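These are the structures in question, set out in turn.
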Structure 1
Amino acid sequence: MITDVKKFLESIGLSGKEAELYLCSLRMGPQTVSTLSNKSGIARSTVGFVFGELINKGVASKDQRDSSTYFSVIPPEMLESILLQRQAEVRKQISDFKDMLPVLAGLQNRQLIPNVKYYQGLESLYRTIDNCCATDETVLFISSHGNMHPKIREYVEEVYVSKSQEHKNKNKMILLDGRDSRGYVKKAQGVYDEVIFVDPKKNPFKLTVAIHGDFVNFISYDPTDLSGVVIENSLIAEHMRVMFGVLKEHFGC
């Protein structure tokens, strides 16, 4: 039982020697260093030092009586104050952490630590579309479009197009040619300032790639595989912008 009590005292911030002397002093009441040393078997110099630490932690006190100094510890019920103090300190640390988190995040080298998110299912993929029109910025697309799930197509036309038409920055797209693709571009007037149609037989794209800001989306809107991955990394995003330019030049535009 004494071992369990000592472990508990150590768990609330006392060292092994501090816990041992706390228990010794608790049993004996106010005593001098010499008495505590004899009773505990701990050297006098160590007892004096350890009680100094206990006093600093608010667990002990000393009282001068004539020419002698007596040390004593607080009663067990007052140990709760230590826990409450630690609780208050933890709350403050959490509050300070929340304030500092944006600063720390700003210092993070995102080129070395990409942020990768995976998406699965219709509702999840709607969010990838939202991300492409959340900010007034140019988005570069490489898309098949023809094999798009009908509900995804509906969401693109009703949500993405309407929001993007309000933006000053226009988007660019390399798109597999086809009836659905041509029809979409007509509905999306004001969204793109450049659309390059390519032969689907020679260029059988299967995914939609969207590049914007520090993000690169690789998304399958195919009804048989509604999934995707979004990478947040400035170096990868810049590389994909270069690749988009290479494709533009390759297709003669």
Structure 2
Amino acid sequence: MPESDRELRARRAASFGATASAYAEHRPDYPVAAVRWGLPDIPVRHVLDLGAGTGKLTEGLLSLGTRVTAVEPDHQMRAELVRRFPEVPAYSGTAERIPLGDAEVDAVFAGQAFHWFDVEPALTEIARVLRPGGTVVALWNHDDDSVPWVAEFVRRVRPGASRGPSTESAELPGHPDFRPFERSRFPHAQRRTAATLIETVSTHSHVLVAEPRQREAVLRTAREFLASRPETANGEFDLPLVTIAIRAVRR
């Protein structure tokens, strides 16, 4: 029986733990300007990193001097976060069932994770743990396809349906507990080599859930393309990225 969209989405959402150390090493961080933009106007004492993965966003939150708690459902991803940031409390939980008390945090951030949430119940639960005036913030890193070689690379390694949930133009629904969502874009970049960019591609969910032959075909395509381009064939280069940020204030 063919796999349903719901089943495939669930498999992709659960696919990252087996490569947690590679995810931590090769996925990009988030620009400090985007993280700072998401913080509320109220005094910030405590921030929740929801769907925290291996702590790619946790690191940026800590750099701004905030106290951070992490919630992550995958035990392998969570273990990698604890290894990297032993000072950060990290709990098993989901966006729909957050293991924190009412009005306990000043901001809830989700990096590269909100599209996996069941959005309406997740926003209700996020509102429960937020203080009035606090913010919910969704961040996504995207390859900057306004750069021609990047657009061609994306077309070759993420064809058609394998691109999965579209988040570059994502809009979050209105919710009675939140003021209207705001949206911003931030330029970003990640220092890569051809080899490390291929490692990054290997951590993408559409590659992780692919059959072995299909996975190797995608990675072979990536290697051949990067070897053929003057921008990427030799040494290090900056991979151009755009960070999309969406936030709303708790009423």
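Comparing structures 1, 2 by distance in nm of label points 7 Å out along Cα→Cβ at positions 90 and 186, which one has the largest value?
Of structures 1, 2, the maximum of distance in nm of label points 7 Å out along Cα→Cβ at positions 90 and 186 occurs in 1.
Hey, helix-only ellipticity at 222 nm (-39500 (n - 2.57) for each DSSP H run of 4 or more, over all residues; to 500) derived from one of 1, 2 reads -10500; which structure?
For helix-only ellipticity at 222 nm (-39500 (n - 2.57) for each DSSP H run of 4 or more, over all residues; to 500), the value -10500 is produced by structure 2.
Any idea which of 1, 2 comes out highest on Rg/Rh (Cα atoms, Kirkwood Rh)?
1
Taking distance in nm of label points 7 Å out along Cα→Cβ at positions 42 and 130 as the quantity of interest, name the structure among 1, 2 where it is greatest.
Going through 1, 2 one by one, distance in nm of label points 7 Å out along Cα→Cβ at positions 42 and 130 peaks for structure 1.
Can you spot which of 1, 2 the value 24 was calculated from, given it is relative contact order in percent (Cα under 8 Å, 6 or more apart)?
2
Each value in this text was obtained by applying a stated rule to the coordinates, not by laboratory testing. Since the model is a prediction, treat every value here as computed from it, not as a measurement. Cβ atoms are built from the backbone, for glycine too; each structure is taken alone.
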